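What follows draws every value from the coordinates through simple rules; no lab data is involved. All figures in this text were calculated on a predicted structure; none of them were measured in a lab. Cβ atoms are built from the backbone, for glycine too; each structure is taken alone.
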Structure I
Amino acid sequence: MVSAKAVYKRILVTGGAGFIGSHVVDALLADTKVERVVVVDNFDTNYDPSLKETNARIHKKDKRYSLVRADICDRKRMRALFKKERFDAVMHLAAKCDARKAVDDPEPYLQTNIIGTWNLLDAAREYDVAKFVFASTSSVYGNGNTAPFKETAPTDRALTAYGASKKAAEQLAYTYHHNFGISVVCLRIFNAYGERMRPDLVLPKWVRAIQGGEAIKLSGKGTRKRDYTYVGDLARAFVSALRTPLSFEVINVGSSKPVALKELLKLVETTLKKKSVVIEVPSHAGSVEMTHANTKKAELVLGWKPKVALKEGVAKYVAWLANS
């Protein structure tokens, strides 16, 4: 059973101008008990920063919202911000996220995802932050685990520096819980998709290519499976993790319904009412064969279940893209 919900009023959201982070900000600002939401984002040029600018504009009219353009790796800046704002909770979603790029250029991933997370945890310790919710990833599971993946499955065979850095950040978070009593929830996200998603991901690339009459690339003959999770469902999970009284927990957040890439392509074609031209390419070395979340813990501990099926979520994304 889930205990009575806790109330946090002054909340930091790192990466809050990004894809998932901006939806988390939506959910927080929808709660009238929240008094202040501060977003820290460095507007990384990994993809067009103007997309994040658009996300940030959605919230600027709310007087409870404030945007700080800063890097979580800037230790001095983070400590000054925590001292000024006196947060009672942190929602940490800022990260370097491109698993494939992390194979050839791991240093930025290690710096942001490990050192940046440490900066935030240490500032949380110094300024008495009660709750820390961390966006981890299904990439920590690598290949070889029995599906669906339980939180207790081995996580010592990550395929890229991205997955490895997120696992290291989970470990750091535990040490801060153990030594300083910070309540920490690590949410392992499975294949997020939906409105505002990064344009370099599979769904946006396919939709734009098919609409433009261009060929799409299908890797590994389209047999690799992904546990696609709608971003609105993810935002609900983050708020539930924030509100639920917990000590330290690692929790999967996914649809628990893996779909092969070739099946996703069929769904996109049906939604667009247009056939694709396919070029088959080899799988990337950093790509896992399957992601599949066991979400029983999320249901038991957070009272959370996914609500949006893939067909509905893809339709929502296509409609949003057409109007953006």
Structure II
Amino acid sequence: MQTRKLGPFEVSAIGLGCMNLSHAYGAPVSAAQGERVLLAALDAGVTLFDTAALYGFGANETLVGQVLSRHRSRFTLASKCGMTGVDVAGDGKLVRVIDGRPEAIRASCEASLKRLQTDVIDLYYLHRWDKQVPVEDSVGALAELVAAGKIRTIGLSEVSAATLRKAHAVHPVTAVQTEYSLWTRNPEIAVLEACRELGVAFVAFSPVGRGFLGGNLQDVNTLDAKDIRRNMPRFSPENYAENLQLLPSYLAIAKEAGCTPAQLALAWLLHTGKHIIPIPGTTRLEHLQDNLGALNVKLGADAMDRLEILVNEKTVTGKRYNAQGNSEVDTETF
């Protein structure tokens, strides 16, 4: 397995985003299927597993803990705080809440440690910067968790270069996690360069364009009613019809490279920077193996240039988030 540096850790060059098993793209998979995917990834050499308190409102951390805790020494564990499910109305129904107050971060960490069945989380992200709380205060709370031995390193998700620098001045940041792929290029504005300058790893989520770059999603009307993509502008039927026009040329480049479309998307990221670690998620064993095959794909300068010209912020139709989603992130959003 090829590896990359993630702060003090040496991890597989492709990690596993665990969210899909419990959250966001329709009904969660069975516990048995989730276990099969997690153990297959571990056996294939994946050593970075990424989860969050938000995913399934704790269910994903619980699954990861139940399946992988007995293998704890074999992998680097990443989770997230600052965006969780809260019973706001007191009716037992959990809703998503962004809360970066130090007391909320401490409580979230304790709950995550129990669900994950571990004494320490290797990389703990602030899932969203709570704009009602100075980022310095939230990172200060994370720094206290490092000092207490509850977490080993600190990460940030969906933040701008300016916010990264403010946070890094309080405590060294190990990783920034943001959506990044040919399909979503906003980290190129400033965050990627800031990460290079500060020695911060960049972890790319949704590296296959939330399925678009896999080439198989032809009709968005087939998506599950609860699939989060139904609320994303570029997946609206009219916008997606425009975006599908990009696929024939993209698939042709994949064919020339001798790889699958998903492998092409991941290979592009791996070739873009050695500090970039993609974490594709999947619920299927065949997709897991396909994704890891990207490690063997070699792309020349011509292929890289053609891909960047073909799929970028100017050629993709629709924003990545709706108005609410855009208001919650601290990044430029194409």
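On distance in nm of label points 7 Å out along Cα→Cβ at positions 135 and 159, which of the structures labelled I, II is highest? Can you show the working numbers first?
On the way: I: 2.2; II: 0.5.
Checked I, II; max of distance in nm of label points 7 Å out along Cα→Cβ at positions 135 and 159 sits with I.
Quick one: Kirkwood radius over Cα pairs in Å, for residues 151-254 alone came out at 15.6 when computed from one of I, II, so which one is it?
Working: I: 16.3; II: 15.6.
Structure of origin is II.
Taking FRET efficiency 1/(1 + (r/R0)^6) of positions 95 and 239 (r between Cβ atoms, R0 = 30 Å, to 0.05) as the quantity of interest, name the structure among I, II where it is greatest. Could you put the intermediate results ahead of the total?
Numbers: I: 0.95; II: 0.60.
Comparing I, II by FRET efficiency 1/(1 + (r/R0)^6) of positions 95 and 239 (r between Cβ atoms, R0 = 30 Å, to 0.05), the maximum is at I.
Any idea which of I, II comes out highest on distance in nm of label points 7 Å out along Cα→Cβ at positions 231 and 295? The partial results should precede the final answer.
On the way: I: 1.8; II: 3.6.
Result for distance in nm of label points 7 Å out along Cα→Cβ at positions 231 and 295 over I, II: largest is II.
Name the one structure among I, II that semi-axes √(5λ) of the Cα gyration tensor in Å, for residues 7-190 alone of 26, 19, 16 was derived from. Show your work: numbers first, answer last.
Values: I: 26, 19, 16; II: 24, 20, 17.
For semi-axes √(5λ) of the Cα gyration tensor in Å, for residues 7-190 alone, the value 26, 19, 16 is produced by structure I.
Can you rank I, II by distance in nm of label points 7 Å out along Cα→Cβ at positions 47 and 215 and just name the one with the largest value? The partial results should precede the final answer.
Details: I: 2.4; II: 3.2.
Ranking I, II on distance in nm of label points 7 Å out along Cα→Cβ at positions 47 and 215, first place is II.
When you work out distance in nm of label points 7 Å out along Cα→Cβ at positions 175 and 279 for each of the structures I, II, which one comes out largest? Write out the running numbers ahead of the final one.
Details: I: 4.6; II: 0.5.
The maximum falls on structure I.
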